[in-house]
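Read-outs throughout are calculated quantities, based only on the coordinates presented, and are distinct from any laboratory measurement. None of these values were measured; they are calculated from a predicted model. Cβ atoms are built from the backbone, for glycine too; each structure is taken alone.
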Structure P
Amino acid sequence: MVQRYLWQQADGKRHAYDTEHHHPAAARALPVLCGATVTPKADDMVGVWLDPTCWQCDREIRIRLDFPANEIPDAPGQTDTQ
């Protein structure tokens with residue numbers, strides 16, 4: 001069984017995508033959980049991923065997987081008082 005959400009390096013970050021709707025491939029646009037559409041390069045498909053995590057994708061995975069509220073970071077520009 002494939003995990004519902006997986007990570008893919010592309011456009012300088014590690015983004016998450018929904019495996020039920022998308023399958024990454026080099027040079028093909030990939031919609032990701034943060035709302036962006038990224039295009040992985042051939043080098044992004046293999047090897048060690050050293051690019052930083054997209055924190056918006058990380059937050060979205062936590063929401064979709066029903067993490068406890070205290071384990072879901074605020075969205076950029078959002079605080080508990082808003």
Structure Q
Amino acid sequence: MPPPQLSDQQVAAEFTSYYLQRATKEFAEDLDKVRSADDFKNDALQILVSALQQGTAMFFPEEQRRIVTAAAGPVDKS
């Protein structure tokens with residue numbers, strides 16, 4: 001039996017989570033520098049997260065679905 005199809009909203013949520021995990025891993029050193037800067041305020045964290053989330057807009061829904069599906073790993077066909 002094939003796995004259930006995710007709704008577009010579910011795909012978008014999963015993709016955003018995946019994208020943020022990858023972005024923060026890729027930019028970890030730079031993000032640490034920004035967060036440790038003397039002029040970085042706690043309220044700026046939400047702005048930083050929002051800015052990172054905007055990167056998901058570069059991907060069409062079909063691309064997001066493909067990436068989420070690939071990230072989930074191979075489907076067991078037994």
Structure R
Amino acid sequence: MLITILLYVIEFYSYALLAFVLMSWVPRLYNTWFGRELGKLIRPYLNLFSFIKPLGLFDFRPLAAFLVLELISMGLMQLA
């Protein structure tokens with residue numbers, strides 16, 4: 001039961017992270033109410049990956065964040 005809830009939370013957070021990443025294509029969306037609230041939820045997690053430096057125009061922190069969420073999700077599914 002608890003593992004199922006955690007899996008749903010991770011899935012929701014993954015979708016929120018995806019929305020935050022897609023908002024970067026239209027930067028003024030970050031200044032909306034939704035963008036600010038989503039930033040409060042996502043930026044602390046992305047800051048954990050601040051040791052990964054952007055390569056030119058490409059920032060690989062969201063990719064690493066997705067990968068870690070997926071690994072956690074797979075680990076939880078093994079426990080279920």
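Of note:
- Answer label among P, Q, R for the case where distance in nm of label points 7 Å out along Cα→Cβ at positions 15 and 39, calculated from the coordinates, equals 3.5: Q
- Source structure of the calculated read-out (helix-only ellipticity at 222 nm (-39500 (n - 2.57) for each DSSP H run of 4 or more, over all residues; to 500), -24000) within P, Q, R: R.
- Structure responsible for 56, with relative contact order in percent (Cα under 8 Å, 6 or more apart) calculated and labels P, Q, R on offer: Q
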